[in-house]
Structure I
Amino acid sequence: MSKESDEPKPDHTLDCLGLFCPEPVFQTRKALDSISKGETLEVWADDPAAEADLASLAKRLQVKVLKIEKRDGRIRFLLQK
């Protein structure tokens, strides 16, 4: 059993690679507004500011942060509305 198996499969994926502040926040907000309560959104970003910005957005919108993972200069967020 892989360690990834205990996390939910994302219902939606948003690619914010190559975008810089404030675009990842705007795009994530727009995507969160379009999904249903209980669904998960996977967001990929490579802007160093995105980690703090998206964590702050999630807190403000009362969205659950299931995971923040950094690898190869990219940040992967798994958010649940």
Structure II
Amino acid sequence: MNSVETLREFLGWCSVINIGVLLLSSTMVVLMRGGIIKLHARMTGMNEEELPVLYFQILGNYKMLIILLNIVPYIVLKIMS
């Protein structure tokens, strides 16, 4: 197997796994919002009103990292081969 093909397959599976984690995390935040906010507020000592904004920022940053570090290199390797 060619190393470019192996790297492309690796990035493809990384993308699938990371998108799955992102979808699971987003679903948990939406469906279990109250419980998660209370739990994280107790754990971190943060204000409950600040946490939804923080969740949005974290999930948005995670999405951008998935795109930049997994999906874009995968597409480039797909175009190259």
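What follows draws every value from the coordinates through simple rules; no lab data is involved. As the structure is a prediction and not an experimental result, all values here were calculated from the model. Cβ atoms are built from the backbone, for glycine too; each structure is taken alone.
Of the structures labelled I, II, which one yields 4.0 when distance in nm of label points 7 Å out along Cα→Cβ at positions 13 and 37 is computed from its coordinates?
On the way: I: 2.9; II: 4.0.
Source structure: II.
Using P(r) over Cα pairs in 10 Å bins from 0, in percent as the calculated read-out, with 19, 57, 22, 2 as its value, let me know the right label among I, II.
Working through the options, I get structure I.
Distance in nm of label points 7 Å out along Cα→Cβ at positions 21 and 45 computed as 1.0: which structure among I, II? Please list the in-between numbers first.
Working: I: 1.0; II: 2.8.
The correct label is I.
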Original post:
Can you say which of I, II returns -9000 when helix-only ellipticity at 222 nm (-39500 (n - 2.57) for each DSSP H run of 4 or more, over all residues; to 500) is computed?
Top reply: I
**OP:** Identify the structure, out of I, II, from whose coordinates relative contact order in percent (Cα under 8 Å, 6 or more apart) was calculated to give 50.
**Re:** II
